[in-house]
Structures are given as C-alpha cells and as structure tokens.
Structure I
Amino acid sequence: MRNKIYIFFVILLMTACASNQVADVPTATEPVFVELPVTDTPAIPTETPLPTATAVPALERAIYNLNVLMDYNAKTVSVNQTILYPNLTGNQLNNLVIAIVPNLWQGSFNLTSISINGEAITNYSITNQRLDIPLSFFLAPNETVEIDIQYSLALPFAEQEDPGISRPRIYGYTSRQINLTNWYPFVVPNINGEWILHEPWYYGEHLVYDAADYEVRLTFADPASAPIVASSGFPEQQADGSIIYKINSARTFALSASRDFQTSTTQLGDVTLTSYYFPFNERGGQAALQATVEAMQVFSQRFGTYPHKSLAIVMGDFNDGMEYSAFYYLSKDFYNLYDGTPANYLTFVAVHETAHQWWFEQVASDQALQPWVDEALSTYSERIYYESVHPDLVSWWWIYRIDFYKPEGFVDIPIYEGQGFRPYTNATYFQGAKFLENTRLRIGDEAFFAFIQDYLNQGRGKIVTANDFFRILRSNTGTDISDLINQYFRSVYQ
C-alpha cells in the first residue's frame with residue numbers, strides 16, 4: 001500500500017571554510033564532477049514496483065535542524081534532528097546512507113528513533129559508522145524527503161583511541177573542553193549512483209561532505225554554569241536561554257565548549273573572528289587571531305570572498321589542528337611553543353587552516369582517496385600568505401616548513417597508502433606545494449592566479465576531483481606542464 005507522504009513547504013533565505021598531525025574524521029545545484037569507488041547499494045526489487053514519493057520541489061541543498069540539550073558535567077548530549085534531503089543526484093533513490101561517526105566508539109551513539117516523512121522506520125541497519133535505510137518508495141530526482149532522528153551521545157574521553165585503528169580523535173571531551181566534531185548523522189554524498197563513505201585511517205581525513213544549511217538550537221542542562229561555546233554558526237541568543245547557530249552552504253557544523261575559554265574578537269568587514277584559548281595563552285591566542293585576519297585578507301584578494309559571517313579559532317586541548325566550516329582547531333602545543341614571531345608553527349598552521357575555508361569548505365574533494373586536492377593547495381597558501389605579509393620569511397618557510405623533511409613520493413596517494421604520517425604528509429602536503437610552486441614559475445603569476453580564481457568559481461559548493469583540477473588549470477594556460485605532472489604524480493591526468 002502506498003505510504004502516505006507528508007508534504008513540507010520550506011521557505012528559505014539562502015546565502016552564499018592542516019592538520020599538522022592526525023585529524024578528525026564533506027549538495028550542489030549543478031552535477032558534481034567526481035568519479036569515486038563503488039560501495040554496496042541494495043538492489044532495487046523488480047518483482048513489485050515501488051511507489052514514488054509525492055512531488056516536492058527540490059531544495060538547493062539539504063537542511064539540517066538540530067535541537068541539542070548538552071549536560072556539560074555529565075558529558076552527554078541529547079538531540080532531536082531533522083534533515084530535509086533533496087535528491088539532487090539525477091537518479092531515483094530507493095535507499096539512503098547516513099554517516100554516524102560517533103558509533104565508532106562503543107556506547108557513544110544511542111539511537112532512539114528514525115522516521116521518514118512522518119512514518120517510523122524499523123528496517124534500518126547500522127554497521128560501525130554506516131546507517132543504511134531502505135526506502136519504501138522511489139525518491140525521484142529533485143524531490144525532497146524529511147528524515148527525523150532522535151538520539152543521544154555519551155561522549156568519550158578524547159584521548160581514548162579509536163577502535164580498530166589505534167588513534168585518538170578530537171570528538172569527545174578532555175579535562176577542559178567538549179568537542180563535537182562529526183557528531184550528528186548526515187547523509188553522505190551520492191555520486192554517480194554510489195554512496196561515498198570511506199573507512200577511517202590512522203592519519204588524514206576519511207569523510208566526504210555535501211554542502212548543506214544548518215540551524216542548531218543549543219540548550220544547557222544547567223544554564224547557570226553554561227560554558228563558553230565556539231561554533232561553526234553565528235550565534236543568536238534566545239529569550240529562553242538557548243542559543244541558535246546558523247550557517248548556510250557549509251560542509252560541517254562543529255562545536256567546542258569550555259568553562260575555561262578566554263576570548264579575543266575582531267571584525268573584518270562583516271565577518272566576526274573570535275579566538276578561543278585557555279588561561280595563560282593570551283599571547284598565542286592573539287597571534288592566531290592576527291594571522292587569521294591577515295590570511296583572510298590575502299586569500300579574499302587572491303582567491304575569492306570568504307562566504308560566512310563568522311570564523312572561530314579554537315585552542316584544542318590535544319595535539320591536533322583541524323578544519324571545519326567557519327571553525328578550526330590549533331594544537332595546544334603550538335600555543336605553548338609560540339615565540340612571539342610569525343616564524344613558527346602557530347602562525348603557519350593557523351594560515352593553513354584558514355586556507356581550508358577555501359580548499360575544503362568552498363571547494364570540496366574526496367579527502368580519503370585524493371587528499372592532495374585540498375591539502376596541497378592549503379599548504380601552498382601558506383607560502384602565498386608569507387610572500388604577501390612577511391616576504392622576508394618566504395625562504396625561511398621553504399626551509400623550515402618543507403625542505404627540512406626532505407619530502408619525496410607521489411602527490412596523488414590516498415590516505416591508505418601513505419606508509420605512515422610523515423611519508424604521507426611529505427608527499428601529499430609538501431610535494432604538492434612544490435608542484436604548485438614549479439607550476440606557478442612555469443606558467444607565470446597571471447595565469448596561476450587566474451586558474452586559482454577559476455577553480456574556486458567552478459568548484460564552489462561542489463565536490464571536485466583531480467581531473468577537474470587539471471582540466472581547469474589547462475583551460476587557463478597554454479604552457480606545457482606535462483613533465484611536472486609526470487614528475488610529481490603517478491596517475492596520468494588528461
């Protein structure tokens with residue numbers, strides 16, 4: 001019997017984000033470019049045709065609404081979440097695949113219920129971080145489905161190793177902060193008929209994200225002792241004590257909360273930048289803020305505009321740096337080792353993570369299979385920052401940041417073939433930066449930055465591939481760089 005479909009009318013005001021070590025483990029209005037590996041998809045039954053959903057005009061991208069209750073003392077989070085998911089794949093869908101990364105920690109993710117278009121779903125399956133939901137109807141192209149999920153999170157201690165791969169993660173809590181990263185269920189990209197959800201690894205990032213709009217309402221169990229919160233979205237205080245955070249066309253929504261945070265804030269045009277740091281680290285916190293402001297000015301001029309109204313720079317109580325939408329972490333070690341000059345890790349990693357607001361946030365790629373696409377550009381963006389703001393330190397940057405490690409290897413390796421953190425970063429980050437430098441020298445600054453701006457314009461809001469990268473590069477120069485590609489890459493890019 002045909003399921004009754006509830007039609008939801010949604011009125012939107014739409015507006016147009018490196019790890020130096022291990023990192024936490026990214027829908028467009030136009031077809032995405034990418035060709036990626038096949039994952040298993042349940043076969044469509046042939047003996048009894050499935051009904052189709054009642055037509056609902058497609059959204060420009062998915063919408064995530066989360067009502068969140070956090071008990072800071074108990075380290076628990078309860079969530080009522082709604083996803084309005086538009087089928088922009090160009091194909092009929094008879095199933096959905098949702099990532100639930102917290103389920104990698106035993107007992108951390110506790111599912112209460114799932115419903116689709118108002119009807120309870122019980123025939124789903126969960127395997128590690130993957131939630132499979134068969135649909136009782138065909139979701140036609142350009143139609144939208146509503147997914148309601150209720151769940152709770154029992155946060156793990158952040159230094160607890162990830163089951164099966166023996167590495168710590170950012171998600172969870174430390175003695176000084178709660179970090180919610182990749183913490184909510186999200187529909188993974190469906191590209192060329194395949195759902196893209198890779199397995200985590202010892203280093204690098206494994207997730208691929210569509211762009212989506214987020215509204216998160218956060219309430220604390222004990223409002224009187226509520227922590228200071230850093231988040232991806234711009235905050236709006238509500239009369240009932242809750243805070244609503246909103247961000248559009250974002251790859252992720254991250255949040256960090258601490259009663260120990262101190263803050264410094266500045267304004268750059270209509271963008272509010274806030275640095276969150278722990279006591280006795282004000283100098284480093286101010287320096288991270290300053291480097292970020294400078295980098296945003298340089299990248300906005302050289303690449304294109306920053307898309308959001310805020311950016312949070314967060315001191316992480318762990319040995320990590322990591323980017324999220326309008327939000328990034330810097331390792332506590334970078335603050336502890338800060339020497340008061342721009343010639344240090346705190347500065348160039350802050351610049352690197354800021355660059356990810358262009359190469360990850362605006363132009364996304366497959367972080368597991370083609371990590372160089374965003375990491376090489378973000379690393380080379382450090383060089384562009386130094387030449388623009390501290391030109392006397394460009395030689396120092398090449399020596400200290402790149403050449404010291406004697407990088408070698410092919411740039412275009414997946415995270416699974418890196419043979420260790422240092423060989424992986426040497427190839428993906430540092431050899432990638434060398435390739436971009438040599439390409440720039442070969443084709444000249446005018447063609448190089450025309451390519452960068454064209455790449456951003458064509459890739460904004462999409463998930464791109466290495467083939468797209470080289471196609472756009474070649475369209476901006478007639479200079480032959482085939483020898484450079486052969487030198488730095490193992491694959492042939494036409």
Structure II
Amino acid sequence: MSPMTPARVTGTPGRTRVLVVGGGITGLAAAHRLRERLGPDAEIIVAEQSMRLGGKIRTVDFAGRPVETGAESLLAARPEAIGLARAVGLGDAIVHPANLKPALSIGGRLVDFPAGHMMGIPGDPADVAALADAKERPDNGLPILEPGADMSVGALVRERLGDEVLDRLVAPMLAGVYAGDVDRLSVRAVMPQLAAALERHARLTEAVAEIKRPTPVAPPAGVASDASPQTGAASPHLNPTPAASDPAPRDGAASPRLQGAKPVFATIDGGLNRLVTATSAAARAEIRLGMTVRELRQTPYGWEAIAGPVPDPIKITADALVIAVPASPAAELLRAVEPQAAAALSGVAYASVALAAFAFDRLELPERSGFLTPASDGKTVKAATFASQKWPHLGRRRQIVRVSMGRLGEEALLQYDDATLAKTALRELGEHLGQRLPDPVEQRIDRWGGALPQYTPGHLTRVAAAREALGDHRRIAIAGAAVDGVGIAACVASGRSAAEAIADQILADSR
C-alpha cells in the first residue's frame with residue numbers, strides 16, 4: 001500500500017467483528033454458524049471478490065426450468081448440507097432423484113455400472129467380471145497401509161487389481177468427481193474410510209467389502225450430497241472426499257439409492273441458488289461483493305485486512321478471520337502471516353472443466369440417470385447426466401442433458417469457443433447414445449477454470465501441519481474445498497468447523 005494512499009477504515013468500534021474472506025458456500029456456512037454462536041450483536045463481514053455469492057453453485061433459467069450450471073446436488077452420505085438447508089427454512093424444498101441406475105459407456109455401448117463397489121473398486125471381483133479382469137494379486141499377509149501412510153489411488157488399484165479395473169471403473173468414477181489423475185490422487189484424501197480399512201486388511205477387495213457391508217446403525221438424520229462443476233456418474237459411496245468432504249461442481253449421474261435405503265442425492269426444488277440466498281439471509285452478515293482482500297496483518301488487537309481497489313484501499317479491522325477462498329489466493333494472503341500454511345496451500349493443483357447443457361423437444365434416452373466414460377475411449381466427453389430423467393421435479397416436457405468435458409491437464413479445452421465445445425459435446429453424446437441427435441432447442445456452455453482441487457498423497461498431513469502452524473496465531477482459520485474436500489456438504493462442514501473454532505476462542509476470551 002502506497003503511503004500516499006491511506007486506507008479508509010471500516011467497522012463499528014466496540015463490536016465483535018469477524019471477517020470471512022470468500023462468499024462461496026463455505027464462507028456463507030461459516031458466517032451462518034458464527035451468527036448462531038456469537039449472537040445478533042456480532043458484526044460479520046463477508047468479502048467476495050466476484051459480483052455474486054455461491055462460488056461453484058449457480059442456478060440459471062434454462063428451457064424454462066431451474067438448471068444447475070455448477071454443483072448439481074447434495075450428498076446423502078453426509079448430513080451437513082441438508083442440515084443447513086433445513087436450518088435456513090428450505091426443509092420442505094428438499095427433493096430427491098428418481099431411482100435410476102447409472103451407466104458406463106464402453107466402446108459406444110452403455111452398460112450398467114456394477115453394484116457392490118466403492119468409487120469403482122469392487123468388493124467382489126465377480127461383480128465386475130463382465131467389464132474387467134479383477135482377479136486380486138497375491139498378498140503378503142500384511143495390511144496394505146501402515147498407520148499414517150498414504151499412496152495414490154492409481155498405484156493401489158493397479159498393483160492389486162490390474163489396469164482394467166483402474167481404467168474402466170475407478171478412473172472414470174474419479175474423473176467424474178475430481179476431473180483428476182488417479183496416479184496423483186491420495187487414497188487417504190479421497191477415500192478416507194477405505195484408507196482406514198486398508199490398515200486392517202491385506203486384500204483390497206476385503207477392505208472394500210467391509211465398508212460396503214450393511215451395518216445395523218440407524219441412517220443419518222439428513223440426506224445430503226454435493227457436486228462440483230462437473231457431471232459425473234458418482235456411485236453410492238461413503239464419504240468420497242477428505243475427512244470433511246463431498247464437490248465442488250460435480251454432476252452425479254449416480255445411483256440414487258444407498259444400500260437400498262435412503263436416496264444418495266438430493267437438491268433444492270427451484271435450484272441450489274436458493275440455499276445460497278437463504279444462508280446469506282439467515283447469517284445477517286454484511287455482504288461486500290466485488291471486494292478483493294489483498295493483504296493481512298496481525299496486530300496486538302486482532303487483524304487488519306487491506307481490501308478493495310489499489311488506488312482506493314479499505315482497511316478492515318477484525319477480531320477474527322475465516323479464510324474460505326481457493327488455495328492460490330489463500331496462500332497469497334497467508335504468505336506474510338504463516339509461511340508454512342501458505343506453502344501447504346500453494347501446492348494444491350486444480351483441474352478445470354467445461355459443462356454443456358442441452359434441451360431437446362424429443363429425444364429417446366435410456367432409463368438411466370446418466371453415464372461415465374473411460375479416458376481410454378479417447379473422448380472429450382467424460383460424463384453426462386440425463387437431468388430431466390434423474391430429477392422428476394424438473395418435469396419431462398423437454399429432455400435436459402448435462403455433459404461434462406475436461407480432465408486434469410486438459411485446460412486448453414476451455415479456450416475453444418462455445419460453438420466448438422457444444423458441437424463436440426453433441427457429436428460425442430450421440431456416439432455414446434448410439435443415435436443421431438436432433439438439434440437442441442436451447443444450449444449453453446459454462447467454463448469452470450480451476451474448479452476442482454487435486455489431493456495428492458500426503459494432502460491431509462500437509463493440511464494438518466498448516467493448521468497446527470496457524471494455531472500459533474490467534475483467531476484465524478482456513479476452510480473450503482482446498483483443504484477439506486470437494487462438494488457442498490464438505491464445504492458446509494468445513495465452514496462450520498472453522499466458525500466453531502473462531503467462536504470458541506472469542507467466547508472463551510470474553511468470559
């Protein structure tokens with residue numbers, strides 16, 4: 001900041017003030033929980049760089065229906081997002097998908113995605129025998145993972161079950177959730193339950209079978225799920241992402257049933273934007289759109305944030321901070337505060353995706369929720385969701401299909417113009433469906449650059465170390481998909497956890 005340009009100071013003296021940096025669902029969930037804990041007199045400021053709230057959640061009017069152009073759903077295996085929806089008055093608007101199975105596209109032919117798996121890894125090789133040779137390699141009798149150890153999903157599955165299971169089942173599933181490279185995704189981060197089971201088992205299939213085995217416990221009180229900006233035929237998996245996880249924009253063409261019980265997925269009738277709006281309203285926070293926080297300073301009394309345009313900066317004084325932005329801007333903010341935390345965040349890579357949405361007056365679709373396709377098929381389209389079939393509340397006056405394109409390393413795809421991306425998506429969609437498609441009555445392209453964080457082996461250890469280092473600084477917390485997992489439920493959980501930690505410190509100091 002130039003000494004010739006003094007910052008304007010903002011804030012109300014004498015009131016507890018918390019600055020939340022980032023107005024995605026993580027930041028809004030944090031603001032909402034802070035309001036619940038700190039009461040009506042606290043001043044909560046949410047600073048969002050863009051001109052809208054919601055981050056990877058964005059609903060638009062498409063073909064006369066509210067259609068998601070980013071995150072599509074809420075994951076039932078986690079209760080946090082559903083719990084938030086109910087808390088902000090949207091309990092009656094929660095809706096579930098039809099009971100349709102997802103498919104896998106192999107060589108232009110749609111086949112049912114096999115049951116009894118976890119993120120494509122079978123609990124019984126016989127379950128996937130029609131699609132892949134899943135005979136497990138001999139083991140040495142020792143648990144696959146030592147406590148605290150980590151490895152990539154690719155190395156685990158390739159070594160134990162071979163290339164076909166990895167390429168045809170696991171890789172398409174993880175591409176649908178993370179748009180990631182299986183050889184760079186951490187087992188502990190993306191499948192924490194499996195990692196824990198691998199500490200007890202010498203065989204991968206036995207570890208999966210243990211997790212998939214029905215347990216006599218009561219189902220969770222809420223039904224939740226989420227997505228990131230993509231369209232993936234995600235499976236009925238338990239806790240798919242790190243300890244607090246569930247996507248960022250993913251579009252799950254997943255099986256809607258969890259072990260024959262409650263639906264795996266849910267959404268909000270009228271669109272997920274309603275969750276953003278209702279959470280913001282319930283938080284009663286001061287929302288500042290178009291405000292970039294550029295610098296943080298710790299003071300003897302709390303924190304100072306320098307925000308706004310460089311020629312006319314604003315100094316926001318705060319008693320506490322929640323940093324709920326993607327990894328790179330979070331690292332920049334923390335570099336002068338805590339270099340170790342900044343280094344951990346700066347190492348998080350991101351994948352980019354493009355989503356195409358099409359509306360058809362007449363289109364024969366198979367009675368499935370959507371499909372995934374292996375990268376080995378050489379297609380740009382990696383997944384599709386038959387949205388109007390999957391979500392009955394959308395109605396079937398027109399068939400609406402969402403198509404996801406882009407994997408890690410394919411960022412150049414987003415540079416193509418809309419017409420080229422739409423043409424490619426339509427052509428390949430027709431090839432997957434085995435038919436010539438009619439012209440859509442409406443179409444749109446949405447690009448999500450840097451949408452999906454990639455959790456390489458050791459991610460959870462690095463995040464834990466970053467948080468430990470930040471523990472030396474009073475009243476600052478990090479949250480969001482960069483650290484705790486992709487997906488709305490994961491982000492809600494992460495934001496609420498950060499808010500709890502901050503509120504605990506503020507309330508303890510006030511006693």
Structure III
Amino acid sequence: MQPRRTTPRRPLHRSSFRLASLAFFTLLGLVQTSVVHHSFAADPSLIRKSLARISNTSQEPNYKQPWLPGMTMSSSGTGWVVSKNRILTNAHVVSNARFLTLEKERDPKKYIAEVEHIAHDCDLAILKVQDPAFFDGTIPLDIGGIPEIETEVSVYGYPIGGDRLSVTRGVVSRVDFRPYAHSGIDSHLTIQIDAAINPGNSGGPVLQKGKVVGVAFQGFSGDVAQNVGYMIPTPVIRRFLTDISDGIYDRYMDLSLTTFNTLNPAMRAGLGLPNNDLGVFVSSVATAGVCHGYVLPGDVILAVDGLPVASDGTVELDNDRVQMAEVAERKFRGDSIKVRLLRDRKELETKIPLAQAWPFSMQANQFDVQPTYVLFGGLLFQPLSRNLLSSVQFQNPRLTYYFEAFVPKEIYKEHPEVVVLSNILADPINTYLTEFKEGVVDEINSKPVRSLKDAADAFAQNSDFYVVTFIGNGRPLVLERTAVEASRERIRTRYGIQREQNLEANPQ
C-alpha cells in the first residue's frame with residue numbers, strides 16, 4: 001500500500017494513500033533569541049494569526065517531451081510561522097512552484113513568497129516572504145515533543161481549498177516508521193492520528209497543549225479507511241531545521257544495509273547468539289553506502305551508539321521502540337555512528353563515518369528540476385527514473401526490472417544511470433528503428449554507456465557511423481552521420497525542438 005498526497009495535483013501514484021500535509025514545523029534553528037513565545041492554550045486566536053493559506057501555481061516537468069514546458073496547475077496548502085520571518089510547510093505543497101502567495105486570516109492582501117529550503121526526502125520546506133509586513137501580529141509557534149498514545153491533538157489548516165481556517169481533533173493511535181509518499185521511497189518516523197486530513201491541510205500544524213507536536217502530511221483515502229491520517233513528528237522537524245541552519249540541506253543519512261530478524265532459536269544458536277533476544281542479522285550491505293567496508297553481510301548488529309538492538313531490529317529511543325535506522329536518521333553528514341558487531345562469533349566495535357547521503361536518487365520522485373535528455377536523429381535518450389516511468393507507459397519488462405533491482409542488485413555499479421531509448425520522433429532517418437524503442441543502451445561505438453553524458457559524448461564524436469547496442473538485443477542500431485546532420489533541422493522544425501539535449505538537472 002503506497003502513500004499519496006491529498007494535495008490535488010501531480011497524481012504520480014494511483015494508490016489508496018493520500019498526502020494531506022498537516023505540516024507544522026517550528027523553525028527551531030532559525031528562531032531568534034529575541035522572539036517571545038506565548039502560551040496558545042489560553043488564547044487560540046494567537047494560533048490563527050500565525051497560520052497562512054498557501055497558493056501554489058506550479059509547472060510539472062514534461063518527461064514525454066522534455067524540450068517542452070509541462071502543464072501549469074494550481075494547488076493550495078497550509079503554512080505556519082516558525083521563526084521571526086520564516087514559514088514552515090510541506091515540500092509537496094510548494095514543489096515545482098512558479099508563483100507562491102500567502103494569505104492570513106482577516107487580511108485581504110496576498111503576500112508573495114519563495115522557497116528558501118526544501119527537503120523532498122522528509123517532505124518539509126521553509127518559505128521566505130517578500131513583504132515583512134506579513135509577520136505583523138504573528139507569533140512563532142513552539143515545537144513540543146512526541147505526544148503520548150491515546151492523547152488528543154488538534155489539526156489546523158485550510159482543507160478542500162477553503163478560505164477560512166479549519167480545526168479538527170483526533171487521537172494519537174500509533175508511532176511508526178513508514179514510507180513518505182512525497183519522495184515515494186524514503187521512510188521516516190510518523191505518528192498516526194484519527195483526525196480527518198483533507199486536501200489543503202498540508203503544511204498546517206498539529207498542536208497539543210499549545211505546542212506543535214507534528215505536521216499532518218498523508219492519510220488513507222476514504223475507500224480504504226476513514227479518518228486515518230499521519231503527521232510528521234517533531235524529531236523529523238527538528239532534524240530538518242538543524243540541517244538547514246548552515247544554509248544548506250544535506251539530506252538524511254542512511255546505513256544502506258538490509259537486515260533480517262534473529263527470532264528463530266535455531267538461527268540464533270547457529271550464529272552463536274545467547275538466548276537474550278538481542279542482535280539482528282545483516283543480509284546485505286550496499287557498496288555505495290556508508291557501511292561498505294565497515295559492516296559485512298553475515299555480521300550481527302548487537303548495538304548502535306550504545307543502544308542494544310533487539311532481535312526484530314528495533315531499539316529503545318525516547319521511551320519508545322523504533323527501527324534501528326532511526327538512530328542514523330537523527331544524525332547529520334560529517335557525524336559518525338558506533339556499531340557493535342558479532343562477526344565469526346567474536347564481538348567487535350566499529351565507528352562508521354556518515355560522509356554522504358545515499359548518492360542515487362533514481363527510484364525517488366524528483367521535483368524542482370528539468371528532465372535530462374539527448375535527442376539524436378529523432379531518437380530520444382533519457383535516464384530511467386520514477387518520473388519517467390510515471391509519465392511513459394513502457395511495455396518492456398526489462399525497464400521494470402532495472403528500476404526495481406537498481407539498488408538490491410547493485411545495477412548502479414555498471415550503470416549509474418540506466419540510459420533508455422524512450423521515444424522515436426518519426427522521420428525518414430529512423431523509419432525502420434522502432435524495434436529498439438524502450439531498449440537499455442549498453443554501448444555506442446564500442447564505448448560503454450554508464451550515464452547520459454556518455455551517450456552525449458559518443459554522439460559528439462566525428463564518426464562516419466554511430467553503432468548503438470542495447471542490452472538483450474543482438475542486432476545494433478546504426479545511424480550514418482551525414483544522414484543525421486541532414487535531418488537535424490527538419491526534425492527540430494517538425495517537432496518544435498529548441499534544445500537537442502539537456503545534461504544537467506538544473507532547477508526549473
């Protein structure tokens with residue numbers, strides 16, 4: 001079951017989940033010491049002054065015809081004052097933005113805003129408002145802790161595109177580690193509540209006793225479950241605010257390994273583990289991840305940063321049991337994590353530097369960037385990505401395999417980018433080449449193609465012929481240079497092409 005946003009735009013996933021961001025983040029890292037915080041329990045009107053309705057005119061990238069601009073659409077969400085001059089909201093509320101405006105209660109003016117920081121992996125963003133008068137009468141909201149199970153919370157926002165503030169109440173029912181629908185691949189700590197979360201709630205704060213305890217951001221659609229939603233908890237919010245405090249967002253750290261529980265007594269005995277329900281088995285370690293060279297497949301992780309790891313892969317953190325990955329997620333680039341291991345029945349301890357985030361984002365939804373491509377002789381070459389798969393209904397099962405196995409089978413080692421012949425613009429030069437459509441490029445003129453740039457460099461060479469081989473296809477595709485040159489202007493004019501290639505995923 002895949003999560004999806006409730007914000008009524010960019011329906012990339014047809015699923016039973018929706019994102020309705022009840023996002024409330026108080027920008028702790030940006031709050032100035034001169035700011036005076038107030039108690040909202042006695043005066044709810046102070047909360048209303050600190051909320052804003054966000055209107056986003058966005059433009060989707062066009063992956064079918066990447067040389068053309070995509071469709072323009074409108075959506076709305078909620079934001080709240082997190083510091084003296086900053087607004088916090090969900091990333092999916094302001095993604096692909098072309099023009100952002102904010103509105104306050106009892107203020108007819110529309111204030112222009114822009115995205116200052118955005119974190120697509122945890123669905124949070126900070127907005128900067130052009131006119132400082134927007135903050136007149138506003139008060140930054142305080143950030144609290146993780147609410148207790150079965151306690152009541154209030155969700156603030158502008159659902160279903162309404163112009164007036166809406167408040168719904170619900171009960172905290174679960175603290176869990178779940179996928180975040182915005183990126184489509186990242187999983188972080190979440191809190192489940194039974195308050196109604198609808199389109200437009202995204203970015204609004206969830207409060208308890210006058211303090212923000214979460215940001216509502218996704219929930220089940222009505223045909224699956226009623227009044228079941230999720231909010232981003234304060235550890236995720238605080239981590240985001242700390243990360244951007246130096247002006248740059250470095251993304252989440254990831255151990256990049258897979259584990260298997262050691263609940264089976266026979267397995268524990270075979271590994272030399274005592275009967276204490278501790279330790280989790282390492283089944284694989286990604287060579288591109290930070291644990292490569294420090295942790296080996298077959299090791300048993302006994303503790304991380306001094307926290308014992310249970311046989312189901314959980315640790316006790318903040319008086320709750322969470323996935324072991326949560327320990328690494330609360331750290332930042334440049335930090336390190338201590339891991340106690342059992343290897344060949346001997347205990348050892350290693351210190352793993354968190355030098356970088358996971359370097360390959362092909363399986364995640366991409367926002368705020370233009371699609372990359374190379375057009376040559378009417379042949380459109382693009383790197384495989386979730387966005388491309390969502391836009392183009394490919395029929396070649398090899399593409400599905402390369403996408404799903406990209407990390408588990410470490411396809412990135414040979415193909416950091418999987419270059420695909422995604423389309424053919426019909427022209428006399430390529431009339432008989434349709435059998436190669438949707439093929440994965442292996443070599444061009446006997447040179448391996450590991451990225452889109454490799455393909456562009458190969459086509460830039462002054463060769464009489466360009467021989468393109470595809471994985472799993474014994475017959476090569478051959479283009480003659482003089483024929484390609486003769487067709488260039490004809491193809492550009494016929495299909496309205498201004499640029500024949502874009503190699504950098506530059507911001508839109």
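From which structure (I, II, III) was distance in nm of label points 7 Å out along Cα→Cβ at positions 358 and 454 calculated, if the value obtained is 2.3? Could the numbers behind the result be given before it?
Numbers: I: 1.6; II: 2.9; III: 2.3.
Comparing all candidates, it corresponds to III.
A value of 60, 44, 44 was derived for Cα extents along the principal axes in Å, for residues 86-373 alone; which structure in I, II, III was it taken from? Can you show the working numbers first?
Working: I: 60, 44, 44; II: 65, 53, 39; III: 70, 46, 35.
For Cα extents along the principal axes in Å, for residues 86-373 alone, the value 60, 44, 44 is produced by structure I.
For structures I, II, III, calculate mean projected area of the Cα convex hull in nm², for residues 310-485 alone and state which one comes out highest.
Between I, II, III, the highest calculated value is found for III.
Where a number appears in this text, it was derived from the coordinates with a stated rule and is not lab data. Keep in mind it's a predicted model, so treat the numbers as computed, not measured. Cβ atoms are built from the backbone, for glycine too; each structure is taken alone.
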